[in-house]
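A.B. asks: Several structures are given next for inspection.
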Structure P
Amino acid sequence: MVLSAVPAHAALDDDAVSAGKALFLAMKCTECHDADKQINGPPLKTIAAVYGEKERLLNFMRSDVPYIVEPARSRTMEPRRRKLKALKPEEQDALATFLMSHK
């Protein structure tokens with residue numbers, strides 16, 4: 001019998017990252033966001049660093065808490081934020097996992 005050196009939760013996280021990336025692409029988030037560089041919106045590394053933990057990012061997606069990354073640009077993001085709120089909880093979770101993987 002061979003035991004995997006990778007914890008079981010790592011495979012789940014990989015699946016969530018993949019699902020989140022697929023949503024990120026399908027929702028056309030790449031029009032404004034890149035992993036490392038500023039386009040119209042902040043880089044994913046900046047988003048992950050500022051939020052720090054997935055629960056804070058999920059709270060942003062699910063409620064009306066103020067923007068903490070580039071709050072002056074909130075008007076630009078607001079239509080997309082409504083789409084984030086409309087996602088199923090498991091989709092929000094996958095997207096947040098993908099975003100936080102850039103930390």
Structure Q
Amino acid sequence: MSLNLYYRVFKGDNKELITFDYCPHSTLGSSGMVDEDPMSPTCAIEVLASYLENNGDLNLMNKTCVDEMLLFNLTIPPSIIYSSMSTDDAYDGIYSSSLSTE
């Protein structure tokens with residue numbers, strides 16, 4: 001079932017559909033705004049907190065973080081490339097036993 005269909009079947013007028021680009025199903029935990037800091041608050045958590053702090057008033061809900069989210073990036077951190085793949089280049093690298101962790 002698509003999100004737009006869910007939105008249409010929800011009853012009431014106090015509703016808003018907010019999308020988070022490049023986030024998988026667990027948006028509350030995966031809408032990061034700080035690169036390589038999984039402990040920082042996510043955008044979805046900030047939006048939800050703003051909704052609750054404003055007693056559900058959609059006009060007062062702060063959604064500015066949606067435009068400040070990290071861009072989609074397939075770059076793998078070097079530490080993961082070295083330890084998991086034993087190479088310098090995850091996409092076209094050559095195995096190097098000196099990079100493996102045992």
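A.B. asks: Among the shown structures P, Q, from which was the value 16 of relative contact order in percent (Cα under 8 Å, 6 or more apart) calculated? Let's see the in-between values first.
C.D. replies: Working: P: 41; Q: 16.
Of the structures listed, the value fits Q.
A.B. asks: May I pose another question? Give the label, chosen from P, Q, of the structure having the highest value of distance in nm of label points 7 Å out along Cα→Cβ at positions 31 and 55.
C.D. replies: Details: P: 3.4; Q: 2.4.
Of structures P, Q, the maximum of distance in nm of label points 7 Å out along Cα→Cβ at positions 31 and 55 occurs in P.
A.B. asks: A follow-up question, please. 19.4, 61 is what came out when Rg and Dmax of the Cα atoms in Å was calculated for one structure; which of P, Q is it?
C.D. replies: On the way: P: 14.4, 56; Q: 19.4, 61.
Going label by label, the one that fits is Q.
A.B. asks: Name the one structure among P, Q that helix-only ellipticity at 222 nm (-39500 (n - 2.57) for each DSSP H run of 4 or more, over all residues; to 500) of -5500 was derived from. Please list the in-between numbers first.
C.D. replies: Numbers: P: -18500; Q: -5500.
Value -5500 for helix-only ellipticity at 222 nm (-39500 (n - 2.57) for each DSSP H run of 4 or more, over all residues; to 500) corresponds to Q out of P, Q.
A.B. asks: Have a look at P, Q and say which one yields 2.3 for distance in nm of label points 7 Å out along Cα→Cβ at positions 15 and 47, as calculated. All intermediate terms of the calculation are to be shown ahead of the outcome.
C.D. replies: On the way: P: 2.3; Q: 1.6.
It was calculated from structure P.
Read-outs throughout are calculated quantities, based only on the coordinates presented, and are distinct from any laboratory measurement. Computed from a predicted structure; not experimentally measured. Cβ atoms are built from the backbone, for glycine too; each structure is taken alone.
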